[in-house]
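Take a look at these structures.
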Structure P
């Protein structure tokens, strides 16, 4: 608003992925790569947390007012809101334009969006509001340079599981694939000889 100032301090956390992360199902790794666009995402070509939230807003517009805002990305060109639709969106402003997590009883949207696997995370560290006299200002600054980097690593692949089971069987049973093949060979050879 005119005469107000906001000081926002953010922190950036970088994320890096191991090459085997792509082999895991989306539900296990709990993130999506940009090309892994779900079928219900139609407002954008690639997935990101932001595009999922935009889709959630668009779906709420259609559910509440049977139209979408004219500034919404290409979703519903034939059903952009007329004056009545814009009035409906204004009347439902608290529901349509506020996001919150599950469990809050305030009006707003609960969007079940997975984060992107490759985008850095931006966290708001502090958000202070002050009063200034002539005009409004927003100051956004990094609390510090990005010093944290998380790396997603697949600890065990399917091949690791097979090798572990084989190694355990070899240790406790005293068997290996070669001894199993030899046993089958000897049983078949003896039957053929008799």
Structure Q
């Protein structure tokens, strides 16, 4: 396992864009009002456990299903591409249960923070990046998630509606580019 700063930065930004904690602030604020508060530490720990579990147990799970990391990466890159498209265009492609009232674990830890897009992205990243860099990227993102959950109202006031929209679109474009890179570097394996 090798630590590479360039890989860590790419992985961290990819996960940051997919988790889209900043873009989820309006949803999180409305959920906070509906459920009477968000337990930031619980949501962070549960979502982190899911991501780390998928990082290390995802490959054996794929093997049981008869898949390899490269084919999962190609499929995952398409999901990441669609998430990026959704963020840039502002049209909802993946339908979520936005009216759930069940608390911090569901829907906040899963699927908002550690949803299918995040778990798919973690598996897709394994095809191109070292596990250590992915683990560190997950931990950095969990720190960001915790800080955002603890300071929702402050962030909402600071960015304003236009700022939130700009951040969401910016990370959408980054996701599109990363999806194309993951797709192009893994699709060649199918021709052999």
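Kindly point out which one of P, Q the value -25000 was derived from, the read-out being helix-only ellipticity at 222 nm (-39500 (n - 2.57) for each DSSP H run of 4 or more, over all residues; to 500).
This value belongs to structure Q.
For which of P, Q does distance in nm of label points 7 Å out along Cα→Cβ at positions 145 and 177, calculated from the coordinates, equal 4.9?
P
Of the structures labelled P, Q, one was used to calculate distance in nm of label points 7 Å out along Cα→Cβ at positions 41 and 121, giving 1.8. Name it.
Only one of P, Q returns 1.8 for distance in nm of label points 7 Å out along Cα→Cβ at positions 41 and 121, namely P.
Using volume of the Cα convex hull per residue in Å³ as the calculated read-out, with 243 as its value, let me know the right label among P, Q.
P
From P, Q, which structure was FRET efficiency 1/(1 + (r/R0)^6) of positions 105 and 169 (r between Cβ atoms, R0 = 30 Å, to 0.05) = 0.05 calculated on?
Attributed to the structure labelled P.
Please compute relative contact order in percent (Cα under 8 Å, 6 or more apart) for structures P, Q and give me the label with the greatest value.
Top value of relative contact order in percent (Cα under 8 Å, 6 or more apart) goes to structure Q.
Read the figures in this text as sums done on the coordinates, not as results from a lab. Small disclaimer: the values here were computed from a predicted structure and weren't measured. Cβ atoms are built from the backbone, for glycine too; each structure is taken alone.
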